[in-house]
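Asker: In the part that follows, the structures are each spelled out as structure tokens.
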Structure 1
Amino acid sequence: SSLANLSKNVYHAVFRRTSTFVIAVVVMAYPFERAFNVGTERYFRFINKGKFYDDIKSQFGQDGEEE
């Protein structure tokens, strides 16, 4: 089956030697970290919509003076 062929190819390309496995982990760490950060940031902003200063700054004066 195609899944068996895919897993065999991945095993021979990545998991067979420790050096290629370590390189794969290091290379994949960056995209995983970026995707995780973007996903959690979007979720946080969705849950807290309307509570950020950028969402409510129109309620305050636009002159920029401090009290």
Structure 2
Amino acid sequence: MKVTLDDVRTLARLQQLQIPDNELENVATRLSTWLTAMEQIEAELGEAMNNVDPIPPVFPREEY
């Protein structure tokens, strides 16, 4: 999946993140790579992905 610089800007704005302009290309490349890998995994596993519960959250043992 190809993520554009405008996609990164929009996603960052939605999450109230400030990404410097000189980092946008790096973020777009890394996000594109990650999403492409996830597409490939999903294509290989297909419906098997829906048969497994996601990893449960890990809660710290220390009290705050």
Structure 3
Amino acid sequence: MTFKELLESKGMSGYYFSKHSGIHQPAVSNMVTGKRDPLNMRLRTCKKAVDTLGMTLEEFYEALDNDSNND
């Protein structure tokens, strides 16, 4: 799934995710639109993301990696 689909599956907007994770809005916007690969986040940033999403790192990577395997 895409990052946008992941957020939607968790009932979150990019704005909500940004505010609750502490990840800057432009970075989140770029991940939502596909301009930035969320799998290339630094570990510290990724930890903020998974905590906000209520996922483990493994679940996060598996969910997003499935999208890249379908290309």
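The numbers here are math on the coordinates, done by the rules we state, and not lab data. Because the structure is predicted, anything quoted here is derived from the model rather than measured.
Asker: Please state which of the structures 1, 2, 3 yields 30, 23, 23 when Cα extents along the principal axes in Å is computed from it.
Answerer: 3
Asker: Continuing with this model, one more query. When helix-only ellipticity at 222 nm (-39500 (n - 2.57) for each DSSP H run of 4 or more, over all residues; to 500) is calculated, the result is -21000; to which of the structures 1, 2, 3 does this value belong?
Answerer: Computed on structure 1.
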